[in-house]
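Student: Dropping the structures in below, format is C-alpha cells.
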Structure 1
Amino acid sequence: MARFTLVAVLFMAGCGSSGGDYYPLRPGLSWEYSLKISTFDGESRQKQIVRNLQESNASGQTVYVQEQSGNKLSYYRRSPQGIERLSTRNLGEEGGDKDEPDHYLLPLPPTVGANWSLPSHLSLIQSRTYEPADRVTPGTTKLPLQYEIVSMDETVDVPAGHFTHCLKTRATGKVTIRVDRGNHFADVEVESYDWYAPGIGLVKSSRVERSDSHYLQAGEYLLELERMR
C-alpha cells in the first residue's frame with residue numbers, strides 16, 4: 001500500500017478555543033481522524049491521531065508542539081501574519097527538518113482570496129506496472145502547491161458531526177516526472193481541499209494526484225474528523 005505522510009494537513013486542529021480560531025493550539029487537546037487512501041496498489045484505511053503537547057518560549061516567542069500519530073513532532077508559532085511551522089522531526093531524532101522562513105500554513109486574518117505557496121511531495125500517484133524502475137517513490141518528488149482561501153461559509157458533515165461557517169482552501173500544483181523506465185515524461189497534477197471549522201480546526205481534507213499519461217494511475221485520499229477531546 002502507498003505510504004502517505006500527512007505533513008501539511010495534520011499540523012493543525014483544535015477544540016474549545018475562541019469561535020473564530022481555525023488553528024487552535026492550546027495544549028492538552030487531541031483529535032482522531034479516519035484516512036482512506038486509494039492508489040494503484042489498492043485501498044487502505046488508517047487512523048491518524050493529533051495531540052497538542054506543551055508550549056515553550058524561544059527568543060521571547062511562544063512555540064507550540066504537536067504530535068502526529070505518536071511518531072512525529074511539529075513546532076509552530078503564531079504571528080500577526082499567520083500560523084507558521086518552524087520545523088518537524090521524528091521522535092528520537094536530534095535535529096529534524098527546519099522550514100523556510102515565513103512558511104505559513106494559514107494566513108491571519110483569513111480572508112477569501114488570500115493566497116500563498118507551500119512545498120509538497122508526490123505521495124499518491126503510481127505507475128500502472130510493477131517494474132521497479134517505474135515506481136514513483138512517495139515523498140521524493142517535490143512540487144510547490146499554490147493555496148487559496150475559496151470560502152469562509154462552508155457546511156461540512158463528517159463522522160465527528162455537522163459543522164457550519166467553515167473555511168475552505170484549494171491547493172493546486174503540477175510537476176513533470178519520467179515514466180516508462182525513463183524513456184518518456186508525464187505531467188502530474190495535484191489538487192487538494194481542506195475544510196476548517198471555527199474553534200475546531202481541520203475537519204476534512206481531500207487530495208488527488210492525476211495524470212493523462214497511460215503509464216500512471218491516479219491516487220487520492222480522504223481525511224475526516226471522527227472525534228476530538
Structure 2
Amino acid sequence: MLRVEQLFKRFGSQIIVNHVSLRVDSEIRVIVGLNGSGKSTLLKVMAGIWPQDGGSLFIGDRNITRLAPEDRHVGYVPQHPALFRTMTVGENIRYGLRNGRGSEETVTNLIDMLELGEVLHQRADTLSGGFQSRVSMARALASNPQVMLLDEPLSDLDVAIKEKLLPQFKKALKALFMPVVYVTHDPMEANLMGDRFSVMVRGNLSEVRSAQEAFDVVRSNVT
C-alpha cells in the first residue's frame with residue numbers, strides 16, 4: 001500500500017502540489033488533470049526525483065520520505081522514454097537489475113507479456129515509439145518495484161498504437177499486484193487503465209468515482 005500524507009511542493013512562491021493526501025492499494029489509480037495542474041510534479045516528488053517541501057510518503061509501514069530514489073523501491077516511467085540509445089532492448093531491460101533487485105525470471109516474463117522478443121537484440125535507437133514505450137515499462141518493472149508511477153507514458157503515440165499497448169500495460173501491471181499511479185489527460189487511457197480515479201486542479205487532488213467525473217471536473221475548471 002502506498003500512502004501520501006499532506007505532500008507539499010512549491011517552486012519559488014508558486015505552490016505546485018498543495019498538501020496532497022492519497023492512498024493506493026494493489027490497484028491502478030489514474031490521476032487526471034490539465035497540463036500544469038501539478039500531476040507530473042506529484043509523481044516526481046513521490047519518486048524522489050524532486051524533494052518535497054512538506055508531508056510524508058510511506059510504502060506499507062516503511063517511511064520513504066527522506067530516501068534517495070534508488071532506495072525507495074519505486075518504479076518510474078517518464079512521459080518520454082529515457083532509454084540508453086546504443087544499448088540493445090535486452091540490455092536496457094536488464095539495466096533495471098543493477099541494484100540487485102529483480103531476476104532473470106521477471107525479465108523473461110516481461111519480455112513475453114510486452115511482446116518484446118522480436119526486438120530483443122535491436123538497439124534502442126532503431127525502435128518505433130511504441131516499442132520504446134514497452135521497453136521503458138519493462139525496464140521499470142524488471143527490478144520488482146513495490147510501487148509503479150507512470151507519467152503519461154503513451155502521450156507521444158497515436159490512438160491506434162495506444163489501443164494495442166494499453167491492454168498489455170495493464171496486464172503487466174496487474175500481474176505484480178502492487179499500487180500503481182497512472183497520470184494522463186486522455187479519456188481513453190483513463191477508462192482502459194483505471195480501477196480508481198482522482199483529479200488534480202491547481203495542485204489540489206480530489207478523489208472521484210469515475211473517469212467521466214474526473215474529466216467533468218477538469219472541464220469545469222478550464223478558464
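Student: 1.00 is what came out when FRET efficiency 1/(1 + (r/R0)^6) of positions 69 and 181 (r between Cβ atoms, R0 = 30 Å, to 0.05) was calculated for one structure; which of 1, 2 is it? Walk me through the intermediate numbers first.
Tutor: Working: 1: 0.30; 2: 1.00.
Derived from the structure labelled 2.
Student: Then there is this: Quick check: 19.0 is what I get for mean count of other Cβ atoms within 10 Å over residues 45-52, calculated from one of 1, 2. Which structure matches? Provide the component values of the computation, followed by the final result.
Tutor: Numbers: 1: 16.5; 2: 19.0.
Of the options listed, only 2 reproduces it.
Student: Can you rank 1, 2 by mean projected area of the Cα convex hull in nm² and just name the one with the largest value? Don't jump to the answer; show the numbers that get you there.
Tutor: Values: 1: 12.8; 2: 12.0.
Of structures 1, 2, the maximum of mean projected area of the Cα convex hull in nm² occurs in 1.
Student: On to the next question. For the read-out helix-only ellipticity at 222 nm (-39500 (n - 2.57) for each DSSP H run of 4 or more, over all residues; to 500), a value of -9500 was computed from one structure; give its label from 1, 2. Show your work: numbers first, answer last.
Tutor: On the way: 1: 0; 2: -9500.
The structure behind it is 2.
Student: May I pose another question? Of the structures labelled 1, 2, one was used to calculate relative contact order in percent (Cα under 8 Å, 6 or more apart), giving 30. Name it. Could you put the intermediate results ahead of the total?
Tutor: Details: 1: 22; 2: 30.
Traced to structure 2.
Student: Another one. If distance in nm of label points 7 Å out along Cα→Cβ at positions 21 and 205 is computed to be 2.0, which of 1, 2 is the source? Intermediate values should be presented prior to the final figure.
Tutor: Working: 1: 2.0; 2: 1.2.
Derived from 1, not from the others.
Student: Next up: A value of 0.75 was computed for FRET efficiency 1/(1 + (r/R0)^6) of positions 149 and 189 (r between Cβ atoms, R0 = 25 Å, to 0.05); which of 1, 2 is the source structure?
Tutor: Values: 1: 0.75; 2: 0.95.
Source structure: 1.
No lab work stands behind these numbers, since they all come straight from the coordinates. On a predicted model such as this, the values are computed, not experimentally measured, just so you know. Cβ atoms are built from the backbone, for glycine too; each structure is taken alone.
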